[in-house]
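As structure tokens, here come the structures.
Just so it is clear, none of the values below were taken in a lab; they were calculated from the coordinates. Quick caveat: nothing in here was measured; it's all calculated off a predicted structure. Cβ atoms are built from the backbone, for glycine too; each structure is taken alone.
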Structure 1
């Protein structure tokens, strides 16, 4: 069973137009990558409302630099609390609308799968469905694209989609599965890696 993407009124780019044909993307995890995660007992948790949304240092400037360098910016995020019934979809959509006001994002891809599906959702990271769908609908070049995130699921998702990966290491109490191509300490470090290592 496939999982549908939410239709966000603020995101005209979610219409499935292949208007970025051949361009590379930066696939960005949301919580802990673009905005601060709420860490409890060594584990990161998402904000639940726009008033809890705090962009991390360097994110505004970094996204502008990536956009200027010709990358398509796509958020790829798991939001399982919606699937579990503990968070309203409207709250997540409001956060994404606010992110799109603050950052030059081209698309937001979301999995609401709760994580206990059988068979597993192909759109819940570490499965690559969110990235593959965005690449297919926008015409992106995955070979030249990157996945940037702070969890093992982000690294595995990027690897599974054929992208290079940058892991932002905050020292969470969880282990990586696959090895990222690069490891950094913050978003600015990830931007520097991408711009340094880009393929023409």
Structure 2
């Protein structure tokens, strides 16, 4: 199972993201734009994970101390290049009061997930069949992906945006390809 832990958004906020995505779509010659139902903020990317680990990950999310709902400011749309193609995203504003809360929330998740990864197979609530477990340990950059493999008509740099993202729920998500499209399904979630 390909899994990640994320913050999903309500329809109103998703609509605001789609407005920014449309600005970008007008600049693109081609690309793969994120579907409205797939717009999210990844907190921890778990990658390929054995199904036997799902109960332990669910327990981690359920036991997460709740800071209550809060918001994070997003102030720019930017990109990075990979193999001559661009991935565009909306980035969190450095110094946003809610960003510190988000980083604390993520740090608590990572600490608990590291304990699973280091324990190996068969501790309580983990599978006994020898499944391995690891997760993406790259530095965290709070962002929402707008599109991948974009080719723009003209060179365009980052542009300013102004969004206040509501952080209300943490979800364990599964990523699958269905009918040629990427689809995300919530396996477990809890409100903050």
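Just a few scattered comments:
- Structure from which 16.5 was derived, mean count of other Cβ atoms within 10 Å over residues 87-94, options 1, 2: 1
- Origin of the derived value 2.5 (distance in nm of label points 7 Å out along Cα→Cβ at positions 47 and 63; candidates 1, 2): 2
- Source structure (of 1, 2) for relative contact order in percent (Cα under 8 Å, 6 or more apart), computed value 36: 2
- When mean count of other Cβ atoms within 10 Å over residues 159-166 is computed for each of 1, 2, the largest belongs to: 1
- Here mean count of other Cβ atoms within 10 Å over residues 23-30 was derived from just one of the structures 1, 2, and that gives 24.6; the source is 1.
- Among 1, 2, structure where Rg and Dmax of the Cα atoms in Å as derived comes to 15.3, 44: 1
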